[in-house]
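See the structures that follow.
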Structure 1
């Protein structure tokens with residue numbers, strides 16, 4: 001946002017000159033809408049900013065929000081390093097099961113980080129969770145080099161965005177340079193373990209038409225044995241201004257990658273050699289298409305309409321030899337070959353239509369805003385699993401037996417309506433209140449081999465009225481207090497109701513998880529040298545799903561999948577960034593220095609529940625929620641001088657438990673046990689010169705710390721812990737034309 005009169009005048013003057021140069025009209029007295037103007041200046045230090053109270057057809061007042069401007073950060077964008085990308089957002093927990101960057105696994109406030117599935121994940125406002133009601137994992141992951149900024153709304157975003165306790169995260173793509181008919185950017189990198197990457201983008205503006213496109217290809221051999229991968233992503237954005245009041249945007253995103261999965265280790269293997277592999281025939285590959293159309297229509301100065309129609313189309317496929325880490329994938333002499341691998345394929349066909357309206361009005365002579373909307377989602381998830389694959393070594397989805405062990409469909413139709421109102425009661429004090437009503441049904445159909453279809457739930461209702469309210473008090477133009485409370489829910493998904501063996505049964509009346517988020521915070525800045533955001537939070541999560549042991553009429557025990565308990569997470573999130581040079585001196589200087597801390601304390605515990613241990617049910621009340629460290633702290637220092645900038649980041653993540661029983665001593669195969677705390681240091685250097693060139697030197701984990709972040713129960717394959725990457729170095733160079 002331009003803050004000074006000279007800059008505003010300069011923008012208007014440059015815009016007028018540009019409009020005169022591009023105009024083909026002879027009547028220069030006709031009114032024109034000026035194009036946006038890019039002003040080249042010295043980069044300011046990166047600080048986390050807030051989303052405005054109202055933006056487009058969204059209300060953000062009284063909510064915990066953040067904007068990460070990536071171009072101002074010295075971070076590793078080549079392989080999408082989440083601990084650096086989200087370094088200034090307190091409390092972001094990251095699964096680092098590999099160093100590919102092909103998948104972002106993040107969560108906050110004690111939630112599960114698996115493919116960010118506790119969050120409403122968006123790309124340019126389009127939801128990218130593969131199937132929100134069947135499998136909410138977000139497989140689509142755009143290259144970070146294409147992202148201009150990341151917008152985050154914590155759990156209180158459930159009213160506007162729908163299900164998910166973790167809130168919303170929106171990756172916003174760069175757009176065309178509107179001062180040119182054609183512009184081009186390329187960024188190319190090479191690094192440790194055979195890494196090389198190329199990102200190329202082009203865009204421009206011709207009269208009322210704007211376009212932007214990119215492609216990114218990346219490959220590497222990987223830190224561990226059998227961890228090579230290939231990644232490709234492409235993007236097309238076409239915008240046309242039909243009239244000043246009516247704009248249309250067509251967007252298409254594509255991504256596919258193929259990871260060689262190297263298998264889990266037990267603790268003995270990890271400490272012996274964390275780079276070793278227990279699997280060499282395992283592969284995983286998603287292919288995702290995300291088409292969308294956006295229509296923005298300004299009815300008048302007070303009323304706007306926004307319509308988005310989008311889809312998630314594609315699949316994720318794997319061929320794996322699945323066994324515990326202590327079971328070798330070796331030649332089977334009785335078969336005179338290796339053992340057959342398991343083939344699993346998901347197909348996603350998810351469609352969403354959303355219409356939103358924003359209306360500004362006066363309430364006792366104060367400006368207020370009403371936002372309302374309706375969304376229709378139609379999802380069709382096809383899941384085929386337990387296919388008998390080949391005995392070979394390549395990525396081969398062929399079946400040697402045409403019958404699948406599981407052949408299921410998961411169809412959902414859901415309509416949701418919402419309304420949220422922002423009342424500006426005084427110049428400093430505002431109140432927001434809203435509701436969301438969800439009404440839908442998921443129908444599961446299909447066959448599980450040797451399993452009685454009558455034992456499965458076939459229809460699941462999603463029928464919720466969610467309420468929320470918040471308040472914000474602006475102490476002055478730079479400092480504000482906020483508080484909010486908002487309900488949320490998480491649908492029962494495929495993984496919750498598919499029995500893994502014949503000894504498993506599922507509760508036909510299993511319920512969606514339901515609960516709420518509440519927040520209290522103080523945020524703002526002191527002059528131009530101190531930025532801060534401190535928040536107290538509480539999250540209650542009811543109806544968690546799990547297994548208990550029951551006995552049938554024949555005195556046989558079996559595992560019963562049902563709602564087993566509740567949990568709550570509470571704590572504090574603190575972001576503080578200071579710029580000492582601006583603080584200590586009033587002299588103008590080309591030197592910039594920034595020091596920040598982004599720290600969270602998270603106490604996530606079960607307040608009710610039980611889980612199976614052997615053949616008995618054990619109480620989990622008071623236990624820590626699994627894979628939820630109490631302390632997450634990232635701290636850094638960044639120095640800039642003209643075109644040179646460098647940063648050092650120190651990260652600390654506390655210990656966590658891999659199971660609800662809080663088992664400390666690892667078992668023999670590494671699937672259960674403590675996940676130790678770890679500390680990492682990253683260093684990045686950037687040199688920008690001649691206005692359009694840059695060279696970057698990036699070093700991850702410079703002290704080569706050997707660590708792991710989880711003991712996964714499913715992907716990338718049950719059977720032990722998955723070591724994270726050690727030290728790596730990347731050299732990148734780019735140009736903008």
Structure 2
């Protein structure tokens with residue numbers, strides 16, 4: 001083996017050692033569904049003078065961070081959703097009393113006031129006069145302050161700036177007319193006191209705490225004050241400190257009222273069940289996938305299996321290293337990505353097999369190198385399209401959908417590192433050994449495989465029946481649409497609003513008995529299902545606490561002791577936002593895929609792929625409608641993943657079509673070359689699909705209701721996506737080519753030499 005191979009090997013080894021250290025020493029951030037806690041969604045209500053714009057809500061968000069930090073909750077999450085929503089997640093807050101206290105403290109309207117300082121005081125001292133307050137200050141002492149003299153709405157702005165010819169950061173505050181006059185009065189009065197006297201200070205108070213208490217500068221005249229409707233607060237601020245104080249002042253001055261539109265308590269038992277199921281599915285899936293890949297590709301398959309295990313380590317290390325929060329859909333996506341990670345290796349191995357069959361005398365190492373080079377464009381295109389879907393999940397989704405987008409992005413990046421760096425090094429080391437080099441069959445690259453050999457012998461003409469395949473797809477779409485129209489969609493509580501309750505019972509009863517009990521309580525329309533974290537989940541519309549007690553009583557009559565495991569309340573307005581964001585995400589995803597494929601291939605390729613994607617998603621939605629499965633946030637994550645899976649498979653076929661078409665002879669027909677490309681990619685499709693199916697089947701069998709629905713959606717999406725790539729996208733492309741043909745040669749960029757030379761280089 002060459003020195004370069006060994007150098008790359010030890011670099012990879014060092015990378016994996018670093019990943020192990022990171023995985024062992026850094027604990028992952030677990031979301032509410034895995035750790036338990038409280039989740040709130042607040043909606044900001046603005047006024048004519050101060051609308052609830054995204055900019056104003058972001059300023060208010062800074063105030064809320066201080067309130068949440070004061071609660072002492074570790075790993076809390078505060079993010080703006082849409083224009084005027086704020087999502088707050090508090091892991092570990094699991095009791096009704098704690099959650100109610102947190103909601104009250106977080107949701108109160110920010111109150112910013114400015115006070116004159118009267119004296120220093122002891123922390124437990126009482127105010128000397130009615131209307132005064134004794135408050136801790138930002139400088140570590142305690143001050144007695146007078147009644148408010150300036151209200152928050154008299155402050156028009158606060159920014160962190162550096163004045164000209166100065167390196168010092170200051171906080172610049174602007175007042176309206178009334179506020180500016182009052183500021184001049186109180187600073188003029190304070191300036192009459194000697195430096196160091198507490199009466200020379202002014203207190204800015206937010207939520208009962210002094211956030212700044214600057215002393216009036218010595219250059220300010222007694223009874224003159226700071227005029228002009230503006231002032232600077234100095235204090236040797238760092239840029240971060242100045243910006244933080246400015247955000248607090250401006251956020252606290254906004255009269256935005258926060259209304260809680262969703263509150264939710266999640267028990268930690270969900271985390272234990274989900275983690276156990278996912279770990280078991282992951283282990284079983286990796287073992288089955290590894291055994292399958294070793295069986296098909298032998299020595300290089302073993303190297304790929306080791307790389308697959310390293311992928312899991314690399315992805316987990318990236319997850320904890322970036323401080324990402326792991327949620328239930330994210331956990332499922334992490335397990336799914338393990339199955340998808342083998343795809344790039346399969347592409348390379350199939351290419352290497354073709355190369356070795358064509359030039360056996362060149363050796364295995366050259367065949368492997370050519371395999372990596374030829375598979376490069378398909379790997380990049382397929383992974384970029386998946387990253388587009390993941391990115392849209394992150395930017396347009398919310399809650400668990402956003403978490404799934406983060407995990408899927410990490411999974412795609414880690415899979416590329418695993419396949420293109422780690423697997424390549426391990427495969428180089430494997431085929432560089434003389435015993436393997438002298439026994440090509442042992443390497444796994446010595447022949448093109450039984451499936452490919454059979455296909456080459458039979459030479460099936462799939463495009464000859466392209467009208468039939470498109471007809472089958474059309475019929476399937478009609479059936480799916482009929483299910484959506486006639487059966488309707490069982491929208492989850494995230495979309496409909498209302499209340500979802502999870503109960504555990506001391507006695508074993510059937511779901512039919514539970515449904516009858518809930519109906520006897522007066523709610524025959526409620527959806528009652530088995531649950532993974534409890535015995536039953538009850539979903540219904542708005543529900544009072546008295547009505548909820550009636551449900552518990554009826555369940556107790558047939559099921560013994562009743563334990564309420566989970567209680568969620570979600571407003572319908574949040575459901576509309578989730579629905580709208582989902583539709584926007586799908587629309588933008590389709591457009592992004594179309595544009596990318598139009599640039600990388602031709603617009604006809606992009607349209608064919610997007611139509612196939614829409615076909616795949618609609619079939620899965622229609623199946624869920626016929627089966628009366630819930631359409632919820634986790635399903636949306638699955639649907640977006642189906643978009644990525646569908647275009648991933650289609651891109652691999654299209655990449656081979658493009659390769660066959662460029663430079664083809666004039667007598668060769670596009671449909672014949674498209675058929676040849678589709679047939680040639682069948683082994684890759686089968687091997688990759690089976691690898692992913694092992695993982696998904698394990699999730700479907702071992703997971704709870706939510707994981708099972710997720711796995712079923714992806715299993716169906718995987719099968720449908722594989723079908724549509726060959727039997728829908730490719731036939732469509734051949735029809736488009738007849739009307740808008742693609743050139744047989746690549747368009748190369750021509751660079752002209754200077755005009756006087758008249759040459760083209």
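FYI, it's all coordinate maths here, none of it is from the lab. Given the structure is predicted, the values throughout are model-derived calculations rather than measurements. Cβ atoms are built from the backbone, for glycine too; each structure is taken alone.
Given a computed value of -0.60, -0.71, -0.79, -0.85 for log10 I(q)/I(0) by the Debye sum over Cα atoms at q = 0.08, 0.09, 0.10, 0.11 Å⁻¹, for residues 418-625 alone, which structure among 1, 2 does it belong to?
2
Starting from the value 24.2: which structure in 1, 2 was mean count of other Cβ atoms within 10 Å over residues 298-305 calculated from?
2
Taking mean count of other Cβ atoms within 10 Å over residues 154-161 as the quantity of interest, name the structure among 1, 2 where it is greatest.
Structure 1 gives the largest value of mean count of other Cβ atoms within 10 Å over residues 154-161 among 1, 2.
For volume of the Cα convex hull per residue in Å³, which of the structures 1, 2 scores highest?
Max of volume of the Cα convex hull per residue in Å³: 2.
To which of 1, 2 does the computed value -1500 (helix-only ellipticity at 222 nm (-39500 (n - 2.57) for each DSSP H run of 4 or more, over all residues; to 500)) belong?
Working through the options, I get structure 1.
Among the shown structures 1, 2, from which was the value 60 of percent of Cα pairs over 16 Å apart, for residues 562-609 alone calculated?
Attributed to the structure labelled 2.
Looking just at distance in nm of label points 7 Å out along Cα→Cβ at positions 306 and 490, which of the labels 1, 2 belongs to the structure with the highest value?
2
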